[in-house]
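These are the structures in question, set out in turn.
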Structure I
Amino acid sequence: MPAALVRSEDAYFMLDCGEGTQYAMQELGLRYVNRKLCILISHMHGDHVLGIPGLLLSLSLSGRTREVHLMGPRGLRGFLVTALDRMRAGLTFELDFHDVRDGLELEICGATVRTALGRHTAPNYAYRLDFRRPGKFHPERARALRVPVGPLWKTLQAGASVNVDGRTVRPEDVLDPLEVRTSIAYSGDTRPTRRLVELFRGADLLVHEATFSTRDRGRALENMHSTAKEAGRVAARAGVKHLVLTHFSNRYRDLDLLLREARKEFQNVHLAKEGRTFVLAPEGLLLRDQPIDQ
């Protein structure tokens with residue numbers, strides 16, 4: 001079932017949450033109980049949402065106290081409230097809901113989240129996560145504002161204001177504007193569209209559904225999914241750096257077929273597999289078949 005987990009410096013972002021996600025996270029030994037967590041749901045089909053109640057209950061039983069952020073289409077809040085109520089399940093933490101719409105831009109858990117409406121049999125939203133870092137620090141500006149060298153400089157570099165002799169010195173007084181460090185995009189279930197190409201443009205990593213092979217393109221059109229070749233074409237047109245294919249039909253025993261088809265359009269393609277980790281590092285995309293926290 002679909003579930004991709006993005007780990008930033010101090011937060012987790014879960015992209016869809018299929019059935020059994022909490023068991024997979026436990027098997028992988030992920031340390032997530034009280035880490036910042038934002039769950040981003042593309043659409044309300046069961047294979048993308050039925051793992052949320054179990055995950056929330058597992059977090060509660062583990063003693064989580066920090067709130068969980070949830071983003072998704074209208075209906076997500078009602079689904080979860082009803083499910084938890086019917087199970088008579090109280091949580092040890094708060095849920096913070098955000099209804100998604102086309103063109104939404106939101107700062108949350110240290111990332112800028114942007115969305116675009118895709119084309120599927122249910123309203124489906126693609127996501128882009130931009131992780132930013134402070135711009136260049138200028139010591140000469142800090143000295144000119146009489147900020148003493150030491151802890152106050154570190155506070156400003158971390159993005160917080162400081163007080164100096166009754167004056168407030170802001171980060172923007174001594175830092176260049178924020179810079180995008182890493183961008184990760186996620187398609188959900190969708191046919192290719194120009195709108196999605198624009199959302200994904202220039203991303204470091206695109207996770208895109210590839211439900212069907214080109215030989216079954218008729219089914220892809222009928223069910224509003226993408227073929228692997230179409231996913232590769234979207235990646236090429238958007239100018240992303242790396243593409244990870246996911247959401248494969250179980251009709252294909254040899255997934256290398258989908259990999260070969262995508263690589264006809266775009267070279268830097270990988271297959272998503274259970275537990276597979278991709279690390280965005282300065283030297284490029286590193287692949288590890290082991291848990292992200294190990």
Structure II
Amino acid sequence: MARVRRVTVSGGRSFEYVSQGKGPATLLVHPGGPGGTYHYLRALLKLASTNLRVVLFNPRGVGHSWAPKRPSEYTIPNLAEDVEAIRRALKIEELHLLGYEAGGFVALEYAHRYPHSLTSLLLCGTAGSAEEVRAANRLMYACASPRQRARIRALTRSKHFDSPEYQALADAIRTPFYTRFLKTVPRDLKATKINQTVFRAMLSPEGDLYAVDGTIANWDGRKYYSKIEVPCVVVAGRYDYFLAPSVVMAERIEPAHLRVLAQSSHLAILEQPREFLAIIREFLEDVTGG
């Protein structure tokens with residue numbers, strides 16, 4: 001297993017990461033959540049070689065990485081600035097940026113802010129705006145049973161967002177779109193932790209999983225699509241709640257192409273690991289010349 005390291009960037013901020021391979025090309029991986037650790041993405045380390053370095057890191061506030069004092073500092077632009085600071089500190093010259101889930105929001109923001117620092121973009125199980133996150137929530141809610149919807153409404157009215165019942169019900173509604181094909185919980189998913197301070201700051205301060213009224217409430221990265229010129233791959237599962245946004249993303253980003261995994265939902269990297277890694281490997285071999 002790769003050893004956990006630390007990198008210190010400007011301002012004395014420190015981020016923990018794991019790394020394998022030598023480069024000169026670097027696949028820098030931003031995990032999702034928001035507030036999630038990189039552990040569920042550890043299979044990507046298998047792509048490392050003498051020509052490709054793979055770096056998985058924990059963003060601000062996640063794991064043992066540096067955490068700001070104010071929740072208001074957990075924003076998509078700030079997270080994109082962190083990526084650039086890490087790129088400089090690790091002396092990454094050929095950057096291939098992979099964003100999974102909420103990490104894809106950050107990757108899109110980074111592509112807008114630092115287009116000349118980016119070699120390619122990999123957007124996995126993600127969306128391009130807060131409105132699309134709300135639409136995904138509406139989709140899952142609409143597919144829930146009448147009894148589940150009634151109970152979620154009742155718990156929302158009473159603001160029992162921290163109750164075990166609310167959490168279990170939300171998980172049950174999400175599962176067909178999140179881990180539909182997993183019969184057991186993989187080790188890497190068990191190891192993944194969500195920092196609730198980060199999660200709530202960005203998605204919903206009260207804990208309402210359907211509200212999306214945190215710091216990302218007005219974020220819209222779709223306006224960046226037409227300006228992205230680097231090679232791009234968009235990966236999604238057939239049953240992912242972000243499938244529709246992924247289709248739009250691939251259509252509107254001119255250099256992008258879409259790959260859909262038929263036996264996957266949101267966590268395609270765990271549901272179809274061989275196929276997922278094959279897509280990423282093929283794309284990187286193409287853009288790096290092998």
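Coordinate-derived values only; no laboratory data. All values derive from a computational prediction rather than experimental measurement. Cβ atoms are built from the backbone, for glycine too; each structure is taken alone.
The table that follows gives values for the structure above.
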read-out	value
When mean projected area of the Cα convex hull in nm² is computed for each of I, II, the largest belongs to	I
Which entry (I, II) yields the derived value 1.5 for distance in nm of label points 7 Å out along Cα→Cβ at positions 215 and 271	I
At a computed 20.5 (mean count of other Cβ atoms within 10 Å over residues 111-118), which of I, II	I
Structure (I, II) behind the derived value -7000 of helix-only ellipticity at 222 nm (-39500 (n - 2.57) for each DSSP H run of 4 or more, over all residues; to 500)	I
Given 19 for relative contact order in percent (Cα under 8 Å, 6 or more apart), calculated: source structure among I, II	II
When FRET efficiency 1/(1 + (r/R0)^6) of positions 103 and 231 (r between Cβ atoms, R0 = 25 Å, to 0.05) is computed for each of I, II, the largest belongs to	II
If mean count of other Cβ atoms within 10 Å over residues 23-30 is computed and equals 22.5, the structure in I, II	II
Ranking I, II by distance in nm of label points 7 Å out along Cα→Cβ at positions 31 and 239, the structure that comes out highest	I
Distance in nm of label points 7 Å out along Cα→Cβ at positions 7 and 207 - structure with the largest value, from I, II	II
Entry that produces 1.7 once distance in nm of label points 7 Å out along Cα→Cβ at positions 47 and 63 is calculated, selected from I, II	II
Test item: Rg/Rh (Cα atoms, Kirkwood Rh), for residues 39-166 alone calculated as 1.16, pick one of I, II	I
